[in-house]
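Got some structures for you, see below.
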Structure 1
């Protein structure tokens with residue numbers, strides 16, 4: 001696996017404007033962790049999206065975002081209904097940083 005393949009997957013509802021996700025991406029970039037954005041056309045809630053994203057990610061961590069801006073960080077080893085972190089899109093940068101910190105084994109930023 002090359003370095004480009006190592007990322008946190010972000011699954012987001014297709015009704016959400018991709019510009020609204022920029023802060024989450026900025027938080028990940030600040031921590032030096034790459035990401036893969038993928039639009040999901042099938043309506044799903046953010047926890048389901050986060051769980052699917054974690055299963056897609058080589059790092060076993062994923063982010064799910066629903067159409068109204070609810071977001072979660074999920075880990076592949078957690079139960080689907082129990083994400084690691086949950087928040088709203090307005091706090092996306094902090095959530096992105098914390099997703100990256102989870103991967104890196106660093107304390108969360110509050």
Structure 2
């Protein structure tokens with residue numbers, strides 16, 4: 001089963017009702033956490049220093065970061081695709097990650 005995950009902040013559910021909900025929440029946590037901000041695991045998350053790169057370069061590097069981080073921190077999910085929403089003029093770039101969850 002495939003699911004789209006965005007970087008939109010959501011409340012944490014401490015008792016997810018399904019594996020899919022749990023995996024989606026974990027992937028969202030990886031996407032919304034900046035590296036070096038988690039004590040005891042400074043590599044968790046994605047690199048925030050990409051923000052000053054040109055949009056095309058930022059998208060390419062961010063895609064690689066997302067695929068690596070999801071593979072490392074949520075092995076039940078496989079990244080199928082990464083897309084971006086937002087505009088260069090607004091200075092916002094929101095990732096939309098499509099994942100496939102093993103065993104669902």
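So mean projected area of the Cα convex hull in nm², computed for just one structure, reads 6.2; which one of 1, 2 is that? The structure behind it is 1.
Have a look at 1, 2 and say which one yields 2.8 for distance in nm of label points 7 Å out along Cα→Cβ at positions 80 and 96, as calculated. Source structure for this number: 1.
When Kirkwood radius over Cα pairs in Å, for residues 8-55 alone is calculated for each of the structures 1, 2, the largest result comes from 2.
Computed from the coordinates by the stated procedures, all read-outs in this text should not be read as laboratory data. In this text, all values refer to a predicted model and were calculated from it rather than measured experimentally. Cβ atoms are built from the backbone, for glycine too; each structure is taken alone.
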